[in-house]
Structure I
Amino acid sequence: MYQNSARSQIAEGYLKEKASDKYEVHSAGTEPSLVNPLAVVVMEEIGIDISHYTAKNATQFLYMKMDFDVTVCDNAKEKCPFFLGGRRFIHKGFQDPNAVSNAENDKLKAFREVRDEITSWIDSEFL
């Protein structure tokens, strides 16, 4: 149901907040849908508003020149198109917080954990 809805949106929001002067950041997916409301909640917890973000289709970025082409889920690594304008491909897979049980507390905990893993990785890799 939710594609391009959590991990890449979290990464986009965090990197834009921390390094918009250094990077132009976009997220996209192969089957974009709605941004997951829990992704919005956990980013608000750290002071970043992604409520206005939209899921985008990866094909709109196929020919864009970019320094990094980053995937944050294993499925995207397999299905996403190769970006002809990308200089360096980086993959770091993170658990899909949408795949956790339907109990609200479990899902929220999973979204927080993934947010923290992604932000720590971005801090060490890009900042």
Structure II
Amino acid sequence: MKSGLKRSNAPIFWSLFGAGGMLSALFGPALVFITGIAVPFGFLLPADAMSYPKMLAFAQNLIGKGFILAVIALFLWFAAHRIYHSLHEFGIHAGLAAKLICYGSAFVATVISVVVLLGLGF
């Protein structure tokens, strides 16, 4: 017996959007403060807190790779979803091409991030 419900991939994009929105709301301001204020001005953190050797060691750690990938990928998917749905407000009726551009660019950038993080070694 066939159901009249049509399968949709929307829950996948909405979950990535929700996770990215939550992550950007929780960690975004802290990342801006740490990388833009605290370390450059030596406020609350030592000046070498984000030195190349320390950041490379962080990016080579499995937990560090996971954190970096989560921040990059989920921020990208959040932005792609917001841009896709904001196109309507600008009078651009988002069709398949807009969906491919928005979500495709987030997918490609996520894959590139994975490749680069894996290329750093462990």
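Since every read-out is calculated from the coordinates, none of them should be taken as a lab result. Quick caveat: nothing in here was measured; it's all calculated off a predicted structure. Cβ atoms are built from the backbone, for glycine too; each structure is taken alone.
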Entry that produces 41, 25, 18 once Cα extents along the principal axes in Å, for residues 38-109 alone is calculated, selected from I, II: I
Label whose coordinates, when mean count of other Cβ atoms within 10 Å over residues 30-37 is calculated, return 12.4 (choices I, II): II
If relative contact order in percent (Cα under 8 Å, 6 or more apart) is computed and equals 31, the structure in I, II: II
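Going by Kirkwood radius over Cα pairs in Å, which of structures I, II comes out largest?
Of structures I, II, the maximum of Kirkwood radius over Cα pairs in Å occurs in II.
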Given -12500 for helix-only ellipticity at 222 nm (-39500 (n - 2.57) for each DSSP H run of 4 or more, over all residues; to 500), calculated: source structure among I, II: I
